[in-house]
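Alright, structures below, take your time with them.
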Structure 1
């Protein structure tokens, strides 16, 4: 069973100076929805599409504000950027694409600020626009920074500041698209926040992804994780989609492993033992089998380490959520920053993992010359 991995991230302005960090941080995602991207430069688009497995589509805002973008893996078929009403431009983007024979409708939005006239007017226009979307047969993915919440559970203070009219319009959009909040589908009562103010006294879950109700049972993972280039967390969603294969893999030795004592001992012990077989075999067969064994040892070691880091990562995320939920007088900003740094270290380790997706890559191994450790 294959997985569709979707990200929603408010980057807090200027995709042109942040795109490399974004792609590096979310390199295993098939779809990355970005908000507050500003104006996408042509040079940025060319670089992304020439050096990664993504195509990028944008609806530009002002130079450093508004703006939304979608990065989507080139493996998606028949991608169409739909025309949205003028009032929605810069705050919304709509792509249609196919995976196997199934059609998907992907909407990424950045709503105007909460409790403002522009926000109400934005959702009024969006409410009319979504009536054009075929929700009976297509899969709808609706994500972004909504700048509002619909439940007291999504605010640290328990207060919903959005006016009744705007909430009614928003709920009408959700109803017409026949979608559900993916995080709440898996986590009924968990209090988690995607944005916090400078001292963590105020926090809300304004960044979300909704999904067609009929495939919500395919949801495999929902998690909010810190992103160092923004005060918004990224939201990660994984859903099972059948047996489609998203791109090809590229494997190379993660050279940082050579600094790990346990790993180098494994290789040294194998090589010392394998060297004794050299005179018993054809030299080419001995060399090729030796290389394959080193590759297998490396992959297995990396998998074990990745599993350990996965559990540690989830533990840190839980610690962060618990700390953010504390009362203003009990909360420790120092502790929050420490947890975020630990999460960032694990994220960096993940980026350096042996498995890497590279544009046009094939599954292969690039051996290096080994010397005695």
Structure 2
């Protein structure tokens, strides 16, 4: 995450002390700082912040904080680990999600000594989802959960499994003591057939909603990205009712200046200007390419006006993963993931790339910040 909040983090985390003491060793990647190599491709007028990266190889997962010259300020390696969603939260805490072992997902916070001192959970009966965690200033937090529902899909589609397992997402607001404050369940608000036409509803296990991002709108309501619906949904935080649906089979908006839409998207975020930005993977669109997309949303007239699309001339297709982030200087950070050699771009308001860094070898990365 490139974020001015890192100033707070650096002070509390004592990274500045470590930096001064071990700068030369960091540059030579000694002190057991074994992590995947990266190369800066472009660096002109980038944001003077830091990169938060979570690359994963077949042997280990890594958490990295690097400056723009790729000097490491922090490195954590876990053999066999698979990291997701490494970022700095609103309350100044550094958090990450990790898959460790078959279907075992954990969400942790790190203290000023680099030691795990917090674990974020879902209530009993719901598995934790890997994709997103939002910790609020008051210490309460939102997590995405998973519910495995046995359902007779033959009632919905020809050839459907009579005892199919539907993976449905839930949203949980938890207090600082891990007590549940509020819950939202996708099965109560979506129709089974709202999924993209390419999702196989005759399978025994159906990855149904695949919620991959959760955002708190300035008005207090929630905005989620449901990848397998090709949809961004706004949810009333008090009632749980859906306020609007953008994209997908149940789209309620008229798209203006946009005849492409989005497919298999990730990381829907509200910008400082009120627009909604997302990483459009471009899955199953023609032609298939990925891009940063920004819409001006008119909630009264139900229009979504495309104000920006940046695709590097349609040169990249990421079938999965990816992210976007608005930086303090007004630039946009784009995380091109789900490809052989993931990389990060920073673009200015004129859509010029002012910073790019790329992995030298094959890694998997969920998204950068």
Structure 3
């Protein structure tokens, strides 16, 4: 079955990267004579050890950029874990499972399965131990999409071409690294679908509205920021202050978000909050009240996000740049797709 959408999935990307890199590396190693048969027991052992080391190092190096891009984590000890666990998988687990499958019709699969279980327990113990080491996983901020494209292009060029021509892929990799180190700009204000959570960027990292932090959304935001803080730690950062029933926090270049999580508020009270360079988040307010407040905002229209607006737009990312508010919602770019009718394009200035 053809599934072109799998090209965008991390599982396919990592598997493809590892396979292509291993094929190219072993071809180069064979041509260089590194893996030529060696006489004697120690020669064969050295050849096996070199092959294991190359396999683990190359596969880890090839998949690391894709794992970092999608999961925002860099692992420090993956090579050690692979060198400790992979031989057990190949020498114990796989043969034992094959033997269990062959002996199952005779009812003799119990002992092979026990042997496989011992090997699997060892692999899990290795994974748990290495993951518990300090610095085993380091957070990394989200990279711009173009960085992943350049890594893919440069990596394919290195693997598919031969001779010195393959070195032409290095500039693409260098440019991708520079873009990644530069970092993708992170939004000043993030709002979860339905207004379930909100977080503003501060010098200490993203601060969450402590009144109602949506754990899943908040963890995703922190991960994409490259922030190792927990949701509780991010909610404790000093950004949001209480003004009666409102939670208020500054963001961007002199902008402010004002959050009201109650269900009952007069249009006049809501109008008073609608000042210039202000985002008013009222996820439970009726659309009628919000429309009256927006129409009566004498100080100038703010961006008022009520129940209906949040339902239509989904999650939002906002950045205050001077007097301009850049807003991107979950529907951004959909209007440009051929199978959708004409409509307003999200992600514009408000």
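Quick notes
- Structure responsible for 2.9, with distance in nm of label points 7 Å out along Cα→Cβ at positions 235 and 291 calculated and labels 1, 2, 3 on offer: 2
- Structure from which -11000 was derived, helix-only ellipticity at 222 nm (-39500 (n - 2.57) for each DSSP H run of 4 or more, over all residues; to 500), options 1, 2, 3: 1
- Structure (1, 2, 3) behind the derived value 220 of volume of the Cα convex hull per residue in Å³: 3
- Structure with the greatest value (metric mean count of other Cβ atoms within 10 Å over residues 35-42, set 1, 2, 3): 1
- Read-out distance in nm of label points 7 Å out along Cα→Cβ at positions 107 and 267, computed value 8.2, structure in 1, 2, 3: 3
Computed from the coordinates by the stated procedures, all read-outs in this text should not be read as laboratory data. Values in this document were obtained by computation on a predicted structure and should not be read as measured data. Cβ atoms are built from the backbone, for glycine too; each structure is taken alone.
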